[in-house]
Structure 1
Amino acid sequence: MEGYDLSKLRHCGVDVRIAASVVIRNPDLVSIGDHVAIDDFCYITTAITIGDYVHIAPHCTIIGGRRALCELRDFSAISAGCRLVCGSDDYLGSGLTNPTIPEAYHADLHFDPVILEKHVVLGTSCVVHPGVTFGEGAVVGSCSLITKSLPPWTVSKGVPARPFKERPRERILELEARLRMA
């Protein structure tokens, strides 16, 4: 099975596996570290920086266009069907909305980065709005809507997502240190 043409990317580390069915609209804006997997049917339109040991599961979208930004730091993971929105139209009446509208008639656009710090995991089918930063080690339950930044080492869930318990970090950081020394 053939994969995505990695030579199109701005930067690509070692042991990077991107499925052939992945669509990356602006590969010149994509930098990927080592040991990364992007599974089938993902769609990426933003500038994105992906760290080491990152996994993006099938059917995920990271959208917002060339002016938008997403960062997935080391050991982060996005489960199947997640939607990360890094840029959006203003739907409050400043103009017409959708990418087919000429710029003179278009609504204001809102761009704000989405950042997953180290060891962040998003459960299946989460939706993330622009401007959200996930603190290191944050985990979000399936089908959550994330509209505001979440604190480090917490488990959050719901619509909208809210922290409901702490996540122990010592073991995770110990395993990361061992892996990096191996």
Structure 2
Amino acid sequence: MADVMAHTDSSPALHGLMAEFETPTALVSAAERARLAGYRHMDAYSPIPIEELNEALGLRRTRLPMLVLLGGIVGGMSGYALEYWSQTMAYPLNIGGRPFHSWPHFIPVTFETTVLGAALSAFVGMWALNKLPMPYHPVFNVPAFVRASRDRFFLCIETTDPRFDRHATAQFLQSLHPVGVTEVAQ
């Protein structure tokens, strides 16, 4: 019952609470402590790539490599099937006494369609998994967030988190010693 009460305490116009940090080490430490405290719906923003941040946030590996593999397999099989169909069923031409199903002859097309299928899967999959295009995000409402692309590091805990309580989460973020804690409006 306390979780229901805590979750209804947040207003619907609030996206979450954002803490601002000066160093990447402080951000990683804060994300790790937030994950250990039970927060799961959070995101971090940094002007530089930080490899430790994925583990600190508890993010799982992306499904993109599997999508690219499946796209390559489907592309290769489609190219081979097209070659097989066109050479043996639709237009069977006997040229130089070669067999209709000459698999070494099909390798270049199969390779090219494999690469095409994998590339298209990577392109479309990356856009879909990243939910792009996203021209607007609530974190852009925070005035200090303009520094996220220069020299500041941010951790945002969203209201969709089951543990989110406006006051308790704000106190928790303050205990991480940030530069500041800001409410992120929808």
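Tabulated data
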read-out	value
Of the structures 1, 2, the one that 17.8 was derived from, the read-out being mean count of other Cβ atoms within 10 Å over residues 73-80	2
Origin of the derived value 2.9 (distance in nm of label points 7 Å out along Cα→Cβ at positions 17 and 113; candidates 1, 2)	1
Which of 1, 2 yields 16.1 [mean count of other Cβ atoms within 10 Å over residues 65-72, calculated]	2
Among 1, 2, structure where distance in nm of label points 7 Å out along Cα→Cβ at positions 89 and 169 as derived comes to 4.0	1
If relative contact order in percent (Cα under 8 Å, 6 or more apart) is computed and equals 47, the structure in 1, 2	2
Structure with the greatest value (metric Rg/Rh (Cα atoms, Kirkwood Rh), for residues 81-136 alone, set 1, 2)	2
Per volume of the Cα convex hull per residue in Å³, the highest-valued of structures 1, 2	2
Given 20.4 for mean count of other Cβ atoms within 10 Å over residues 25-32, calculated: source structure among 1, 2	2
Origin of the derived value -2000 (helix-only ellipticity at 222 nm (-39500 (n - 2.57) for each DSSP H run of 4 or more, over all residues; to 500); candidates 1, 2)	1
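The numbers here are math on the coordinates, done by the rules we state, and not lab data. All of these numbers come straight from a predicted model, not from anything done at the bench. Cβ atoms are built from the backbone, for glycine too; each structure is taken alone.
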